[in-house]
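**Student:** So, here's a batch of structures to check.
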Structure P
Amino acid sequence: MNRRTRVIGVVVLILWCLSLHTATLLAGQQKELPKPQPQEIQKMQEAMPSKPTVKPATPRKLLVFNLCGPKGFRHGCIPYWDKALAIMGEKTGAFSVVISDDMEMFRRKNLKQFDAVCFNNTTRLPFDPNSTAALCKSLMAFVNGGKGIVGIHAATDNFYDWPEAQEMMGGKFTGHPWGAGGTWAIKIDEPNHPLTAAFKGKGFKIKDEIYRTEPPLYSRDKCLVLMSLDMSDEATRNVKGFKPTDEDTGISWIKTWGKGRVFYCSLGHNNEVTWNQPVLQHILDGIQFALGDYEVDAKPRLKTPK
C-alpha cells in the first residue's frame, strides 16, 4: 500500500466517524428557545384533561423528541409542547415523558424502553439509510414491532432522504399557504370517531399555521383522515397560491404501520394551541392510540371529501 492510498484510507475513516457523531453534535448546537411563562403554564394546566381517556394497560413511556437539523426551521412552540406534554402525562397518568434532542435515543438499546415517540416540531432530522442506517433500522423496527409514532405540526418536515419514513408519516412539508396569522376553518371528517369526541361533531375555526398535504404521500386510501380544512369557508379556500391538490388538506389522521400505529396532527404552530382544551383532548386521545391503549378503528375510508 503506497502513501497516497494510506492517506485516502485515513481520510475516509475520519469522515465516516464524523458522520456517526454528527447527530449527537447537532443536539449541542440548538439555540435555546423562550420557555413558556408561569401564566401560560397555568393556562395549560387548566385546559389539560384531568384523566386518561382510557386506563393504560401498563405504565407507558413517551419519548418527546425535539431536535431540528442544521437546515431545518426551529419552531418557537417547541418548549411549549415539551411542557404541555409533560403536564399532560403527569396530570392524566396516561404516560410518563422523557424529553430529548439526542439522536442516540434512536439506537435500539435506548429506544426499547419507550412505547411511542412524539416528534415535537422536528424538522430536517438527520435520518439517512446510508449514513445513519442503524438509527433508521431501529426506528422502523420499533414501529413495525408494535410501538407508536406521534407527530405534532412540523413532524412531517423530515425524512427527505428516507422515503419509507415519509410514507409512514403520510406526508411531507411542501408549504403552508394558511399562515400563522390567519384564522382557518376545520371540518370533522369522522364526527363519530372516538378520537374526535372532543369536538362534539362540530367543526371549528382556529388561528394557526396549516401545512399543505399533497398526494401521493397524503392519501385517504392510506390513512384515516379525522379532520381537514373546510373549503366551504371563503377565507380558508381563497388563500394566495391555492392549488387544486389543496382541496383536500388533512389536519389530523391515524394509520397502522406494520404492527404499530401513527397519529399526526398539523395543529400546534402557535403557542396558544397548547392551552386549547379540545385540541389537547384530541392530542391525548391520539397519543393513547399510538401507545396502544386506545383501540379504535384506523381503517382508511377510501372516499373523496365533499
Structure Q
Amino acid sequence: MKSVGILLCDDKSISEHIIIKSLNKIKKSKLKKIYLIGDKRGYEKLYKKSKNIKKTIFIDCKFVKNKFFDYLEKITDISIDLFKKNKIDAIINIPLNKKKYLNFFPGFTEFFSKKLDNKNNENMIMYSENFSTCPLTTHIELKSVNAKITKKKLLNCLNNIINFYKKVIKKKITIIILGLNPHASKDLKKSTKDHTIIKPIVKLFQKKGVDIFGPVPADTAFEKVKNKIFIGMYHDQVLTPFKILNKFNGINLTIGKSIIRMSPDHGTGTNIINKKKLINNQSFVKCIEFCENY
C-alpha cells in the first residue's frame, strides 16, 4: 500500500468539490495514508468531512492574504519533506490559477521540478491507460519552439519515458515522435530539426531495440493510438488530441524525478463552482487509481 500527499492549492476553484465528491473512493482505496495539505479555512467542508476517514491526515497551512506563491511554496515544501521522510510515495496537486499562484513559473511542472531538485530534467506527460502524450516544450510561445528543440532535450525526454514505462507502468509502449513542421519536413530543406535532430535520434534508439518511429506528420499520427505515447514538439500539438480523445480519463504527470507528481487534467472550473451537477471528479479519481496501481 502507498501513501499520497494532496496539495490543496486554489480554494477559489472546484478543488474542494471534486475531493469531497471522491471521499467514498478515497475511503475504500488501497492507499495507506492520504495527507491533505492546505488551509483548513479555505477547505473547511473537506476538513470536517476528512475527520471521519481514518486514513486521511489534514496538515493545516495558514494562507496569508494575497501571498499566493508563498502559500504554494509552503504546501509543496511540506509534501517534499514528507516524501524525503518516506511518508508518501506520490504527490497530487489540485488545479490552480497559474497567474495568481505560480509567480514567474510558466506551469506547475516547472515549479515542482525547481522545488524538488532544481535539475531541470523533468517532462510532462498527459497519461491515460489507452495512450499518452508528452510535449517536448511546454508553456512557451510558438515562435520560440524551434530554438528549444535540442538533441540533449529530446534524449532526456526519451530516457525519462522509457524509464517511466519500464519501471513504473511495467508495460511495453510504442513511441511516436511528431515532426515539428508540416508533413514532418518531407517537402522542406534538409536543415530543419526534423532532419537534423529527430530522425538521427530515432535511428539511434531503433538500433537499441526501442519501438520508436519518427518524425511522423502530426495531422495523421492519431488515427491509431492504443498503447502509444506521442512526443510532440510543442504544447498544443499533443494536448489537443489527448483531451479530445480521452476527455476526463487522463491525468497530468511530471516524470524524470525521484517522485511522481500528478494532477487532474482540467482547470479550476471557476465558472461552475455553484453548479455541482456539472463538476466532474473523474480525472481526480484517476489520480487516486494511478497511485493505487503504480
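The numbers here are math on the coordinates, done by the rules we state, and not lab data. The structure presented is a predicted model; accordingly, all values stated were derived computationally and were not measured. Cβ atoms are built from the backbone, for glycine too; each structure is taken alone.
**Student:** Work out the source of 12.2 here, i.e. which of P, Q gives that when mean count of other Cβ atoms within 10 Å over residues 60-67 is computed.
**Tutor:** Working: P: 22.6; Q: 12.2.
It was calculated from structure Q.
**Student:** On to the next question. Of the structures labelled P, Q, which one yields 0.15 when FRET efficiency 1/(1 + (r/R0)^6) of positions 100 and 172 (r between Cβ atoms, R0 = 30 Å, to 0.05) is computed from its coordinates? Write out the running numbers ahead of the final one.
**Tutor:** Details: P: 0.80; Q: 0.15.
Checking each candidate, the match is Q.
**Student:** Consider the structures P, Q: one of them gives 57 for percent of Cα pairs over 16 Å apart, for residues 196-259 alone as calculated from the coordinates. Say which. Please list the in-between numbers first.
**Tutor:** Details: P: 51; Q: 57.
It must be structure Q, since only it matches.
**Student:** Also, I was wondering about something else. Given 13.6 as the derived value for mean count of other Cβ atoms within 10 Å over residues 36-43, which of the supplied structures P, Q does it correspond to?
**Tutor:** Numbers: P: 13.6; Q: 20.5.
The read-out was computed on structure P.
**Student:** As an exercise: Cα extents along the principal axes in Å, for residues 92-163 alone, calculated from one structure in P, Q, equals 33, 32, 25. Which structure is it?
**Tutor:** Numbers: P: 39, 27, 21; Q: 33, 32, 25.
Clearly, the read-out refers to Q.
**Student:** Oh, and also: If Rg and Dmax of the Cα atoms in Å computes to 19.8, 74, which of P, Q did it come from? Intermediate values should be presented prior to the final figure.
**Tutor:** Numbers: P: 19.8, 74; Q: 19.6, 65.
The correct label is P.
**Student:** For which of the structures P, Q does the calculation of relative contact order in percent (Cα under 8 Å, 6 or more apart) return 24? Can you show the working numbers first?
**Tutor:** Working: P: 19; Q: 24.
So the calculation was done on Q.
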